[in-house]
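So, here's a batch of structures to check.
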Structure I
Amino acid sequence: MGDLTGKVAIVTGAGRGLGREEAMQLARQGARVVINDINRPDAEEAAQATVEEIKAFGGEAIAVFGDCADSNDAEALMKTALDTFGDINIMVNNAGFCRDKTIFGMSDDEFDSVVRVHLRGHFVNMRNVTAYWRNKAKGGEEVYGRLISTSSEAAIYGSAGQPNYASAKAGIIAMAMGAAQLLSKYGITSNVIMPRALTDMTAGGQTAQMFAPPEDGGFHMFDPANVAPLVGYLASPEAGHISGEVMVVWGNEVAVLERPRVRDAIANPKGAQKWEVDDLHTALASHYDDNYVSVWGGYSVPPS
């Protein structure tokens with residue numbers, strides 16, 4: 001099961017954390033892996049160490065450095081993968097960072113830089129690889145394509161201190177779902193994972209305490225290695241019929257999300273005419289009465 005022998009995978013942000021574990025997982029399943037990370041000394045050293053570790057157990061891997069959200073660097077990443085391995089079959093977009101602030105304290109740069117690396121970083125690589133797959137299909141060649149995007153539960157619940165990150169992660173879901181619809185005719189899948197894991201991005205403050213390893217040395221629910229098998233499965237031939245899905249993954253659990261749906265549709269009781277404010281209050285009051293509860297993250301739910 002999960003045999004990826006001969007397949008070629010690109011993983012962005014793969015020097016450390018989630019990306020590293022995902023790259024190692026794909027390599028163990030037989031894929032030849034392109035490790036992408038930013039061209040910064042510490043990131044380059046980590047990425048090269050991941051390459052060497054993959055080679056040590058008999059896998060194939062190379063490191064390609066550059067900014068995942070830069071169009072020129074993304075094109076160079078594609079070209080190097082094709083020049084080295086001759087094909088691309090799996091694209092795992094993982095790279096990102098955080099610049100946390102509340103919305104009234106966030107600068108333009110703190111917003112733009114996070115949206116850029118997460119959302120644009122997904123976009124440029126998805127655009128390049130899907131164009132490559134489409135051209136192969138139009139040329140009559142067989143295509144094996146797997147898109148795996150990385151979002152966060154912040155996209156669902158919001159995040160009071162991360163308006164930039166939550167917005168970018170919500171955009172990633174929308175983009176990946178559109179890609180799933182567009183690419184289904186080519187047999188290409190597009191899915192989204194929402195990992196809970198202790199990584200460089202979650203290594204500070206209250207989150208780090210919540211995600212910390214157990215003191216007794218037992219099973220670490222938030223070890224990034226727990227996320228990697230789902231990536232390996234979604235990249236596999238066995239998951240070829242699964243597309244347009246969003247899954248939360250951590251520890252020993254995978255939660256499959258429902259698609260958003262309309263809960264209640266309320267028509268104007270006066271018939272086909274514009275609402276009046278008083279009538280809207282009467283119609284909606286039962287949904288938002290004094291017992292209405294607002295829980296963490298700003299996500300409101302009616303009382304059970």
Structure II
Amino acid sequence: MVMFFMGRRIVWALLAAALVLGPAPASAGGETGPAGLMPELSGWTASEDIRTYSPETLFEHIDGAAESYLGYDFQALAVGQFRREDGSGELTIEIYDMGRPRNAFGIYSAERYPESRFVPVGVQGYLEDGLLNFLAARFYVKLMCYDCGPEAESVLTSASRAVADKAGDGPGFPSVLSAFPRRGLVANSERFILRNFLGHSFLEAGYTALYRRGEEEFECFIIDGRSGEEAETMLRRLSEPAAAGSPPDEDAAFHWKDRYLGNVYVLRAGRFLCGMLRVPDGMTGAVGEFLDEIVRRLAESER
């Protein structure tokens with residue numbers, strides 16, 4: 001086991017005091033279900049009734065991808081089909097109710113790319129050829145335009161904003177994301193993984209972000225353990241390769257080398273686990289600074 005001192009006792013104490021139970025889940029988007037968010041679009045008419053799907057029937061619509069959505073506690077899907085009144089194009093709108101804003105961010109972040117073409121719709125959206133996907137409150141919305149010609153982008157943008165106006169933005173991106181240090185952060189690389197974080201069934205609610213320093217890449221992560229006791233239990237199990245049954249000093253981080261994750265560093269701060277993965281051997285001296293900053297930013301974001 002390798003440990004290093006970071007001198008964060010005061011910050012950690014403030015964080016622990018602020019995070020006894022953590023904030024209650026936001027009820028973003030009100031009680032409106034996904035079907036209630038379908039817009040009325042000038043020049044377009046519904047070509048069929050709105051179709052709805054539950055967790056039990058989602059596979060009927062997206063058979064190959066259903067498990068990914070169910071893994072984020074998918075609640076309901078509404079699908080609307082629209083046809084331009086002059087018959088020159090078709091538009092499909094899929095509205096996924098993921099139950100909680102962080103779950104909606106999780107599936108959205110799993111499908112976007114840092115290099116995507118982002119647009120200001122809802123919390124965030126991105127455009128690709130003939131489609132626009134965006135995040136709004138607890139909803140993940142996907143629009144696809146067929147045979148819309150050169151007006152496809154304007155059709156997608158106006159329709160998406162009509163849906164977003166009904167859904168509202170809710171709390172925006174998860175507040176935990178603000179705890180990731182800015183220097184070296186690859187923009188829009190942040191993700192949320194609800195279950196089996198780092199491949200461990202006992203790890204849940206993990207956030208990751210990709211960093212670059214020159215030609216080297218590494219990741220920072222934050223796990224929300226809901227309570228200090230739960231975070232401590234997760235830490236003991238996760239750090240078994242390094243701990244040898246002996247917990248570290250409160251100002252230290254566990255370190256071990258994993259076959260797949262490279263150099264791993266992890267420590268507990270209140271109800272959170274903070275850590276780094278795939279850290280290049282040449283930058284181990286900077287690990288303490290990164291983890292200190294994450295702990296400080298977490299305390300600030302939760303005040």
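Bear in mind that the values in this text are calculations on the coordinates, not laboratory data. Keep in mind it's a predicted model, so treat the numbers as computed, not measured. Cβ atoms are built from the backbone, for glycine too; each structure is taken alone.
Assuming 21 is relative contact order in percent (Cα under 8 Å, 6 or more apart) as calculated from a single structure, say which of I, II it is. Before the final figure, lay out each step's value.
Details: I: 16; II: 21.
Going through each structure in turn, the value belongs to II.
Using the calculated result 1.3 for distance in nm of label points 7 Å out along Cα→Cβ at positions 37 and 197, pick out the matching structure from I, II. Don't skip to the end; give the middle numbers.
Working: I: 1.3; II: 2.5.
Only one of I, II returns 1.3 for distance in nm of label points 7 Å out along Cα→Cβ at positions 37 and 197, namely I.
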Notebook entry, point to check: Among the shown structures I, II, from which was the value -7000 of helix-only ellipticity at 222 nm (-39500 (n - 2.57) for each DSSP H run of 4 or more, over all residues; to 500) calculated?
Noted result: II
Checklist line | Which of I, II leads on mean count of other Cβ atoms within 10 Å over residues 229-236, largest value | finding: I
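Quick check on the output: 47 is percent of Cα pairs over 19 Å apart, for residues 93-148 alone, derived from one of I, II. Which one produced it?
Numbers: I: 47; II: 21.
Structure of origin is I.
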